Structure 1
Amino acid sequence: MTTLSGVLPVVPTPFTPDGAVDQAAFLRLVDFALEAGVDGLVFPGMASEVETLTPEERAGLVAALGQRVAGRVPIVVGASDPDPERAAARAEEGRRAGAVAAMIMAPNRLGADVAAHIDFYSRVAAATSLPIMLQNAPAPMGAGLSDSAVVAVAKAVPQVRFVKEETLPCGQHISAMIAEAGDALDAVYGGAGARYVIDEFERGAAGTMPALEFADVHVAMARAFKAGDKATARRLYSRTLPFLLFQAIFRVRATKRVLAARGLLSSVHARAGGPGLDRHDEQEVAALIAEAADLFAIHPVRT
């Protein structure tokens, strides 16, 4: 059985100012995550702007990630695709790079048809040896399956061992899945950018998979919670929330500004769609970063 727990952030994709993939910057972010003490890494995911990457860019970064990590922490490869054969091929690409599991989103096109999802994941499982993490994202990105539907898929497809739950209210869904799944699942993880992480931990989530910018803070929070120091865990959680609420709107554009402020990125270029930051947003993000700056024990904010 593959064991995955703790803080497993999603690595973003850095781009040069002209929009090309910056692999050197990508590896700096991987090094930062390892220095922060993360328990694993996820790539690519929605926080990686995965929908904007070409197959060649994606394959190159997955391979580079595997080489850099070299088995020091587990890697979960993002392999989502509405076509099961392509999803399996992406999983195998990750396996060759050293990934221990493949995260695959329940496709939106299948809606609430449980039989169709069982067929989809069965076809993926037939073409890859990796354990599968079912990513249950809300529509329009994913299918937003019910708790019972997710558990039904896991029971019908033994290779589905994990769930990343991102539909709201995440905590209630995590509790229901854990109660209903029994040994059909090894673990359920929180999503939603760690905005509900303490509630998820209280309900038995095995870990959290946020964006990368607060990796060291999230590691300290998770370790405090695991050690029984819930007061410290909650204090750190409360300190991260103001920024994470803003990040819920601006997504990777906000994430990259924190990483740039910490000297880890020289370019905040983003390919992904979604709202950009105007002058007032930039001022607010800068103020939120400054308010959290004392939490960054490594790579402090540059003034």
Structure 2
Amino acid sequence: MTKMMRLKKDVKEKRELVNITIDRFLPRKDEYPKMVHKAIRYTLFAGGKRIRPYLAVTVYQLFGKIDKKILPIAAALELIHTYSLIHDDLPDMDNDDYRRGKLASHKIFGEDIALLAGDALIIEAFKILNTVDVKSKTKINLIKEFAEFTGDMGLIAGQAVDIESEEKSVSRKTVDFIHQNKTAKLITAAVRFGAILADTSEEDLRRITEFGETIGLLFQIVDDILDVEGSKQKLGKRPGFDAVHGKATYPKIFGLENAKAKAEELKNKAQTIISFYGSKAEFLKKICTYITTREF
């Protein structure tokens, strides 16, 4: 079995564990009020890659932890990510009709219920975080950091500047701000949470944070490239969206080939950072290649 095959097997196994955890925490789809619970589960279980949960679990295991204590955190990360997708697709945001190969939530349940489903996912994510079996001080710090990474100084900040920058000529600094906050912050949170829960040293946490920031930016640049070159069948949504809406992306600002070169540079940097841990970091090193070469 090749390294990439072993990675895909590992991703699949951990995705199943995370899905079981998510299912355990959420209300059933037929629980009253049914419509909002159906909407919550609709996008959550529409076939997401679960990259953020995967990173949290794999970093946790990197430091020798084999228990399932990390799974609620992994689930909470996916809930926040999914809320952001539901809200992104709304007409007042990116106005996209498809997500993960299916009609977007608001196309099925209406804009009002989709909005509420996204809101509910935020609340559920924090509820799940509160169940993590750690010391009170650690739990408080996790919740505080989670709020900072996903709030108006993190994910939401990136979304806001992304909207403000449409159809405008923006600097590289602005594009980096959008990418670092809208996408990289949640990915960085995932790897940090894995390290924090594993009770790593400050030096390890610094190194893992740099790794997360690097692959977070890499992930979004690859997304930018796929929007230019990808197909609807593989992406699960329409390509060419960024250009039509004048989005601030790496291909738009620097050109497609320079964007590809930047992605390769970030992949190499991330692999160099994580190589410090040797063979134990095999999957984390390979996930950098997976992110770079993915077609969806």
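Computed from the coordinates by the stated procedures, all read-outs in this text should not be read as laboratory data. Nothing here was measured: the structure is a model prediction, and the numbers come from that model. Cβ atoms are built from the backbone, for glycine too; each structure is taken alone.
Listed values, structure above:
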quantity: Structure responsible for 1.2, with distance in nm of label points 7 Å out along Cα→Cβ at positions 3 and 267 calculated and labels 1, 2 on offer; calculated: 2
quantity: For FRET efficiency 1/(1 + (r/R0)^6) of positions 91 and 211 (r between Cβ atoms, R0 = 30 Å, to 0.05) computed as 0.85, the structure of 1, 2 it came from; calculated: 1
quantity: Answer label among 1, 2 for the case where Rg and Dmax of the Cα atoms in Å, for residues 51-194 alone, calculated from the coordinates, equals 14.5, 41; calculated: 1
quantity: Read-out mean count of other Cβ atoms within 10 Å over residues 171-178, computed value 20.5, structure in 1, 2; calculated: 1
quantity: Test item: helix-only ellipticity at 222 nm (-39500 (n - 2.57) for each DSSP H run of 4 or more, over all residues; to 500) calculated as -22000, pick one of 1, 2; calculated: 2
quantity: Mean count of other Cβ atoms within 10 Å over residues 27-34 - highest-scoring structure of 1, 2; calculated: 1
